Structure I
Amino acid sequence: MKKVFKLKGQLFQYPKAGAGVRGGWFFIDTGKKLTQSIKKEAGMEPDQFKYLMCKFTIGKTSWKAKLHPISGKGNFWIVVSGTIRKKEELADGDMVKIEFTLA
């Protein structure tokens, strides 16, 4: 059985809208401790940098997507699309509970 990762994190937009920027994508950061667990489960070295396909669930909405490795930070970011945000009524700054498995 696949390990289920659980995270409560803040939804944020990067880059932020303003100063001539329309606004970017929305993400949740996995944080250092969870990132270490994910890399261990995936058989990765601590400093290894690669995308990982996962199955995510927020509330009643599930989808497959890749964890995005963040250069220089070492963590992963989870992309939360407009479709998901609309279905789950999420906005920038919301605290979000998310579960996921490696696909």
Structure II
Amino acid sequence: MIRLYGIKTCPECSGLYEQVKGDSRFEIIDVGQHILLLKEFLGLRDNREEFAPARENGYAGLPCFVLEDGTITFSPEEVGLKSCPLSDEIIEKLHEEADALRGTY
């Protein structure tokens, strides 16, 4: 089974979630759903060499795929899916939404 690590609030991730819905080859692990799922992902992100560019550039490293043999890829095409590119407008909207949520507890 291919593990798809992502988070619901990421448009790229949610686009991939829609593509794998009902496909038994994939397991969706939404790291925003539980602290233990986030820790599981961070264990990969902090220790695997595949994430070095993400760490060095301040990226989360999501979405990512862990194949059955343990190989990690960030390419949806490598697992038979289509990329979900983000437009400048979507990126700007994400920043606005995040800014609006700061300190709203």
Structure III
Amino acid sequence: MDLALGALPFEQRTVKRASSWSWAEGRTLITCSAEDLVVHKAFAGRDLDWGDVERILIRQHGKLDLNQIRSELKPLLELKGEAEALSKLDQKHEIVERRLHAKP
């Protein structure tokens, strides 16, 4: 489980876009949007995170706002000095598209 404290403008927007998720009767968690989760995972950039990004792209196929993801991720990666992760995100997206549109 990761926690965001809302210190950066992106984190503040993440908190505003968050929603409740009911996982048991009377039990809820506040979770970030799928788009924001992709941003957090791509920013972290570990192999496990990139696997998670690919699974999110598959599970949320056709529902994600990819422009929002890119616009939120780009300045964070520039601060980190790892702008090439945007290309990795595009590669993951292309892989998912090919896999989901491949003929059996």
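No lab work stands behind these numbers, since they all come straight from the coordinates. The structure presented is a predicted model; accordingly, all values stated were derived computationally and were not measured.
If helix-only ellipticity at 222 nm (-39500 (n - 2.57) for each DSSP H run of 4 or more, over all residues; to 500) is calculated from each of I, II, III, which structure is the one that comes out at -12500?
Answer by label: II.
Could you tell me which structure in I, II, III was used to calculate relative contact order in percent (Cα under 8 Å, 6 or more apart) as 30?
The value was obtained from structure II.
Out of I, II, III, choose the structure whose coordinates give Cα extents along the principal axes in Å equal to 40, 33, 18 when calculated.
I
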